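Following this line, the structures themselves.
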Structure I
Amino acid sequence: MKIDLHIHTSTGSDGALTMEEVFLEARKRKIDFLSITDHDSIEHQGQAAAQAQKYAIRYISGVELNVTLPYQGKSVSLDFLGYAYDYQNTGLNTKLRLIREHREKRARQIIDNLNTEFKRESRPLFTDTDLGKMQEGVDGILSRPHIADYLIKKRIVGSRQEAFDRYLVKCDVPKYPLSLEESSALIRKAGGRLALAHPNDPNGTSLISVTKDLAEQTEIIKKSMFGLIDGVECWHSRHDVATTQYYIEFSRKYNLLMTGGSDCHQKPILMGTVDVGEMAAEEFK
């Protein structure tokens, strides 16, 4: 069985392919079980379920939430995955609508900060026309990766990494301050389950920002997350074999849901390339 429970689309967030294109590609790649986990967006989950039925692919609702976790006097940014919730739940939809509105304001503030940097460098400033061009083809909320792509298009930088290193880190604006307690309550009250995403991802929002030691990471999970999460993303495209095995053993020991996926944004297309264990599908029977 081929499983991928972590996929993004351009319809809902920062993927490169639309919802329909993702499912068409998933069918070509013979994916049996998947979840669309767009950032802070569940308004297209009904469409996802319909596409899954069209292509005879097993589907569960998904979403990726960014959470601010207080730890030893610092604020740690982590991602969590909500699964198998009722996507028509009023409380969840209302909160995510507020978060998306904040993301839109945040994007404009980031552009204002970019213009401050451009003034220092005597570069032409971004205008509303530039903002409109950034938003072309973005069905979801404009985010930093979209802005990075526009910086590349304008030949201001040569890559996404350079965009972040030169501009988007220093020009960043705080995300919506969503707590783990609130995230857990929102997903569980909607009938779903919450899992910590990519805990040892070297390139993303993960526990690596606190420690690279796997034993120390799981101590943080035990002390700060137990009772609020239902599982952990053990398989991920940027997890090495040792990380995956460690988190499988940890999850088994503490009876946690084991999930996994490519975290595919279609840049390049990674759907179905992570060998997710079949127990991830059994967890949702």
Structure II
Amino acid sequence: MAKWFNSEGLVQFSVANHIARITLNRPDKRNALSGALMRELQGALLEADDLIDVNVIILEGAGKDFCAGYDLMSTYANQAHERADPSIYRRTVRGFDDDCWSVERFNEMTGMIFKVHKPVIAKVQGNCMAGGTDLALQCDMIVAAEDAKIGFPATRANGSPPNHMWIYHCGPQWAKRLLMTGDCIWGRDAVKIGLVLEAVPADQLDAAVDELARRVSFVDGDLLAAHKRIVNLAMELQGAGTLQRLATEMDARAHLAQGPRRTQFKADMTAHGMKVALKNRDEPFGDGMVKLNANL
């Protein structure tokens, strides 16, 4: 019986040949991140980290997408409920500190990818948006399909990434370019700026990830843990741990913004629903894709 992992079907977990495979399993919701899914994911990561027979972990999404982001429908529904329901517990709608507290609790689950001792490889296909990037960029290596779509469009009106690993993958200028526009980048271009390790044709993604995991799995787990923790400590010396806390606070600050685009998004959500709100937010940006110079 599993020690850490109790599944209600939102996450699938398996182990074979020293490789643990963790699959986000909400394909009908494009693997959008809910609190329940994140709790299962945290348990699966701890299970894989605790199993002696596991040397490496693959994180993937069922269906066409890796992860389309946070489950905004449930988020906004919960906030509407919070406004109407007095409670002795914290409510994100009450103010800055409560919002920070709520996001920090969620980030503890996302940050488990960085904290587990064993290396985690993200297999990214289809959409890897917003919260999906919060997961993928916490992984030790990312292999993407060339036609995978990676980005955080919510930075146009909704907030800032509460897990900020962008600068450690693609540097300050590209981090600003992507976050200040909310534009997305294809997997084939993401590899050119260092956002992902490797990009392959979609029909070769499974084989590429399996081969990388197979090669990593040949190394003993304790040595892999040493390699991971040395590199992660170097990132922490560069401020990665502190930055995550600051990113949470800046995201909460952004939620309080009263600029016209933020205000319009909230008004559209109330009056017309998610589809119209997203359309009005993103329409001025056209297709919203980064166009890299072909010579890069």
Structure III
Amino acid sequence: METKILCTQWGLEHLPVEEFFSMVKNAGYDGVDTWLPEEKEERREFVRLLEEYDLSIVSHQHHAHGKTIAEFCKSFEYYLELSLECDPILINSHSGRDYFTLDEQLQVIDVAQNFAAKNNIRVAHETHRGRIGFSPVNLRDLFKLRPEMKITADFSHWVCVTESFLEMFAEELDEAIHRTEHIHARVGFPEGPQIPDPRLPNWQQPVRFFMTIWKKILEYQRSLGTNIFTVTPEFGPPPYMWTNPETSEPITNQWEVNRYMKDLLRSL
């Protein structure tokens, strides 16, 4: 199985797209994990440069909105269509809202599933706070009702939401591992979605915990005969990244942390 390590654009949005792509290529990443510009001409240029730099992409849907579930689902499908324009490996989706009713959450999943089948593309629902994948308990119920549902594993949110290292959720975690199509590799801890720096000795316990989970995901995908699997080191900028309380400056360098994670992930 080929494991493609992708670079997040989160935290680097201020850079011109071509400069970002050049940095990604020179740093040894296989591609990018990001959203497409909403403006049509910017989107066209983005796709052109993506092809020029020969980078793979997992495109990101996080814009969907609406005051009613009907409005949300219509917006959701629009942004899924937009995300498809770059010929992505898959679409990573911030799906729905954590306050949606069970029926509304299922409607969101069904929109994604119908879109995926119609367009021969995978849509993975990210395990993200504020979304339908925000907790292992909520996803446990959705998994039972939608056996075809797949996820992007960002369990940094789950350890934060449950204030645990998921000791009480072994079955839910195991099911989630088997449904994972993409990984957002960020290390969280029970009081937050991001440790200060994965290189620090006193934070190695959560690093080992997450590395073990990611290894299980990759081993399972290899057992299935998966050809390509994607992983994105996703340590983010402030306020995810810790800052000096006096100066508000980041305590470390996001780009260097994610490059460190890229190299660490290559060993799995």
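Among the shown structures I, II, III, from which was the value 47, 32, 26 of Cα extents along the principal axes in Å, for residues 67-218 alone calculated? Derived from III, not from the others. Among candidates I, II, III, the computation of distance in nm of label points 7 Å out along Cα→Cβ at positions 203 and 251 that gave 0.7 used structure III.
Each of the structures I, II, III was assessed by mean count of other Cβ atoms within 10 Å over residues 35-42; the largest value belongs to I.
Here log10 I(q)/I(0) by the Debye sum over Cα atoms at q = 0.13, 0.14, 0.27 Å⁻¹, for residues 187-242 alone was derived from just one of the structures I, II, III, and that gives -0.41, -0.47, -1.10; the source is III.
Where a number appears in this text, it was derived from the coordinates with a stated rule and is not lab data. As the structure is a computational prediction, the values presented were derived from the model and not from experiment. Cβ atoms are built from the backbone, for glycine too; each structure is taken alone.
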